[in-house]
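Q: Following are the structures in question.
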Structure P
């Protein structure tokens, strides 16, 4: 099936990034969230990003309005349900995602494909709450969407080949690369990445190294573009903790036990860049370690 219209549920960092990338490649996009204020905030971020691209001549100035016109806000589930493809990019909480899909089901067209941008939650379990597990799969973009070239496509146990092929065509049109993952906790990216970040937090927790020495070691010693603690701040410590809990609950293996310091930071509201404080304090320039 050729995908022409795509709806994004969630206008946050991931949602508006996905919407922008789709519009840049010619897709008509609907963007939805729980309020127009949140949607408009996402649209403002898209406008800023497109302005930067126009100034750098990465897009023609006359193309700015054309690209922006492809993205329409809506609070109407009936509008969303009429799309060829829906990408849910809401908060990484299973109960919220389940509620979204259950509310959507009455408005879906027979051919509509449902996907989730979840970074760790079982696709099979999410699909079971819908009327179309064969037309449901994981569609996991990396952050930031405009820069990262990989998209994880994750089949649930019932996902059919047509659904996978249709989603793969979208990824290829975006100029990105598909990696296919099986439906196990964390899939590929976060099964490998999050335990590394968690171990870095343990290294800090146990006093083996400071925030700066841990990040510098991985940047200069392992050639990582960002240190693991800096990366955790960028992702969001609440998201990191949520994924570690999914891994721990899914495998029941103590190697996935979230570090108590990570839990403590989240309890304190120190969630990283989005709250201006995590392992680094972003109220200073340049950011300084918080402890």
Structure Q
């Protein structure tokens, strides 16, 4: 009987710890990110925007050796997947000056996906466009960085490759010796496949949604580059850009791109449907040279 109660107590403790691990203290995370950024970024010129805009590569160089984790084979419950992949969905942010006061301000603007332990991550091109284009950098921008659930910041130090047309970028952050929890690359998801998403819509940090692949498409207009896209039913919004779509094994099958609304009337007063568009993993692999 004592053994039974000991096992039961251990089970309940494990369950409670699991629930605690899934509880997201939003204000504490944001406060820690801001505190760490303000304390650590000044004095690190190598992390600043001027240095970063000079450290941009159009395509992946052969000198970049990516230590990608092996794909997972075990099917996970949604609870298990969320706990296991939570820390692979990093927060994309920046510090900036408004020009009207002496303070630096924090802006958490998107999601990024860690794919190696040593700092290589995926993001959308539209998030790094200010860095790549140079003229798009706001005058008051101090540094772009990723952050984790503990509020630790990892300054972006390099854009390793990007595709403007496909809206993807490979970036590298300074992890300062910390290992990121990388999400392994999977295979393309067929229409009807179940997908899971962890992202940060409108600073609602670490939101989990799920759905299905509703359509895989190819846009091959004669005067434009060929674009491969996937559409899903999993909800997301502004701030989810760059978030990982994962299969039920926790492997990366795509990345959030954006939404398109369908209206009944030309005046766009009667919304009927929102298309949730992602970038399939085969496009990501092409940019990575895989």
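Every number here is computed from the coordinates shown, using simple stated rules; none is lab data. For clarity, every value in this text was computed on a predicted model and none was experimentally measured. Cβ atoms are built from the backbone, for glycine too; each structure is taken alone.
Q: On distance in nm of label points 7 Å out along Cα→Cβ at positions 25 and 89, which of the structures labelled P, Q is highest?
A: Ranking P, Q on distance in nm of label points 7 Å out along Cα→Cβ at positions 25 and 89, first place is Q.
Q: Where does the value -13500 come from, among P, Q, when helix-only ellipticity at 222 nm (-39500 (n - 2.57) for each DSSP H run of 4 or more, over all residues; to 500) is the thing being computed?
A: Only structure P yields this read-out.
Q: A further question follows. Relative contact order in percent (Cα under 8 Å, 6 or more apart) computed as 13: which structure among P, Q?
A: Of the options listed, only P reproduces it.
Q: Determine which structure produced the value 3.2 for distance in nm of label points 7 Å out along Cα→Cβ at positions 33 and 249, calculated from the coordinates; the candidates are P, Q. Please report the intermediate quantities before stating the final value.
A: Working: P: 2.5; Q: 3.2.
Label of the originating structure: Q.
Q: Taking 71, 49, 47 as the value of Cα extents along the principal axes in Å derived from one of the structures shown (P, Q), identify that structure.
A: Values: P: 56, 47, 33; Q: 71, 49, 47.
The read-out comes from structure Q.
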